[in-house]
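Below you'll find the structures, each written out as structure tokens.
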Structure P
């Protein structure tokens with residue numbers, strides 16, 4: 001199993017479908033912006049979560065893994081009736097759908113079909129909004 005191969009599969013799929021995205025690993029770039037290089041928006045940051053492992057065979061283990069894809073977009077403000085940015089701001093609510101459709105169903109030699117598990121509520125920061133989606137995946141690692 002290679003987290004690297006999973007990340008590269010995600011990155012390649014997203015770049016093929018949404019070429020204007022900035023894609024990186026989640027390293028807290030938006031938590032401490034003064035300590036990081038500026039991240040262009042829109043951006044996708046991929047975060048691997050804890051992986052519980054179990055014996056699969058005498059030479060391999062199976063991991064039931066999850067990873068989170070964080071989509072950061074520029075925060076538009078107004079959603080009230082007849083506001084200037086109402087339509088663009090409401091369109092932002094569906095932006096995560098393109099990311100989901102691109103990642104859901106990916107599979108590789110050492111990982112299973114990627115499946116959406118859950119979606120978090122939007123989080124707002126200084127000039128950005130973040131949409132997060134958790135995906136589950138089964139991984140086989142030989143030893």
Structure Q
């Protein structure tokens with residue numbers, strides 16, 4: 001059980017960190033829309049980027065402590081892992097295709113220095129969720 005818990009929290013933390021790093025180092029430099037966000041939009045992006053990746057870990061811990069039934073825990077954790085793997089790999093592929101389309105980058109030089117490692121970290125997070133989905137869920 002300990003290995004699975006560490007793997008869940010590693011995938012959750014890497015997903016949240018890659019979302020933060022991608023925003024902080026790369027995408028916030030793209031345009032002035034960041035200052036024009038409403039409170040509802042900011043709350044949505046905080047929940048989507050930093051809380052959502054930890055929900056499968058919480059469900060896994062609830063399943064181990066028998067607060068959820070085994071079938072409910074297995075299905076919900078599997079669906080969340082699949083969703084996060086598609087989300088993180090989709091973000092990485094979207095970023096990579098954005099770079100391939102924009103040969104003259106609209107981002108600053110400093111943002112482009114961070115582009116590759118944030119995209120790779122996002123892809124690794126998606127691969128971790130995919131590994132959890134196929135290795136540890138029955």
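Quick notes on this structure:
- For 26 (relative contact order in percent (Cα under 8 Å, 6 or more apart), calculated) the corresponding structure among P, Q: P
- Given 3.1 for distance in nm of label points 7 Å out along Cα→Cβ at positions 47 and 119, calculated: source structure among P, Q: Q
- Structures compared: P, Q; top value of mean count of other Cβ atoms within 10 Å over residues 7-14, i.e. the largest, recorded for Q.
- At a computed 0.45 (FRET efficiency 1/(1 + (r/R0)^6) of positions 55 and 71 (r between Cβ atoms, R0 = 35 Å, to 0.05)), which of P, Q: P
- Comparison of P, Q by FRET efficiency 1/(1 + (r/R0)^6) of positions 63 and 127 (r between Cβ atoms, R0 = 25 Å, to 0.05) - largest value held by: Q
- For -6500 (helix-only ellipticity at 222 nm (-39500 (n - 2.57) for each DSSP H run of 4 or more, over all residues; to 500), calculated) the corresponding structure among P, Q: P
Taken together, the values in this text are just the output of simple stated rules run on the coordinates, not laboratory data. Only a predicted model underlies this, so the values are computations on that prediction, with no experimental measurement involved. Cβ atoms are built from the backbone, for glycine too; each structure is taken alone.
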